[in-house]
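Next up: the structures, one after another.
Readers should treat all values here as calculations from the given coordinates under stated rules, not as data from a laboratory. Given the structure is predicted, the values throughout are model-derived calculations rather than measurements. Cβ atoms are built from the backbone, for glycine too; each structure is taken alone.
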Structure I
Amino acid sequence: MQESLEKLLSSYIPMSEQSFLILLSLLEPRHGYGIMQLVSEESDGRINLGPSTVYTVLYKMEQDGLIEVVSEEERRKVYLIRKEGRCLLEAESKRLENLSRISKKLLKETKKEEVIV
């Protein structure tokens, strides 16, 4: 199990911003349109996912066991993250936090060395 999870994680990391946000939105049950709305709202309209992107990512994540269909409402599938998907989110979040830490540190260091031209 651990080996297959590591293999799965390595196939997704680094994640695209769209895939990360789609998976993150499935911490609660949602259908495709609900995912599109949430991502747009949480990104202040900066990221607008189209149906093609959302359903392609959902299909792949479902096939890989990261998410599952928990119900169907009027031809709409409702998805929810699985344990493996949560592990992926945590690993990617840790990677992004590390990048942010490095970036802040180096920006702060170089600000001290700036030369006014």
Structure II
Amino acid sequence: MIFVVALNVCGHVFLKVGVNQVGDIAGRSIGEFALSSIANKYVILGLTGYVSSVGGYIVVLSKTHLSVAYPILMSTGYALVVLASFLFLKEPFGVLKWIGLALIMLGVILIGIKS
């Protein structure tokens, strides 16, 4: 499961880096924006990571219950994307985000406990 989350998080971070380089869609056609995006190496890396994570998710689903896999993978991924955004993209990160991340991770732990 950790590998799937890592692929997903890296995919999102690379997509954001690529889109930052491509720039805003404002003033451009969707086609022009799409062509600029798919020509960007970070967008390609991001899409590769994201699509690969879906493949890994299918493998995880073959081995565990959806009610366990989905909450753990998605909430852990969400928390790590927020953290990676702070660390690598220098996005704002305040006390409320720290509290939110702690609550998310507490939820992951509770869901992951075998009942």
Task: Source structure (of I, II) for helix-only ellipticity at 222 nm (-39500 (n - 2.57) for each DSSP H run of 4 or more, over all residues; to 500), computed value -28000 - done: II
TODO: Using distance in nm of label points 7 Å out along Cα→Cβ at positions 66 and 98, single out the structure from I, II with the greatest value.
DONE: II
Open item on the list: Please compute Cα Rg over 2.2 N^0.38 Å for structures I, II and give me the label with the greatest value.
Closed with: I
TODO: Taking FRET efficiency 1/(1 + (r/R0)^6) of positions 26 and 50 (r between Cβ atoms, R0 = 30 Å, to 0.05) as the quantity of interest, name the structure among I, II where it is greatest.
DONE: I
TODO: Identify which of structures I, II gives the largest calculated value of relative contact order in percent (Cα under 8 Å, 6 or more apart).
DONE: II
Open item on the list: Once distance in nm of label points 7 Å out along Cα→Cβ at positions 2 and 58 is calculated for all of I, II, which comes out largest?
Closed with: I
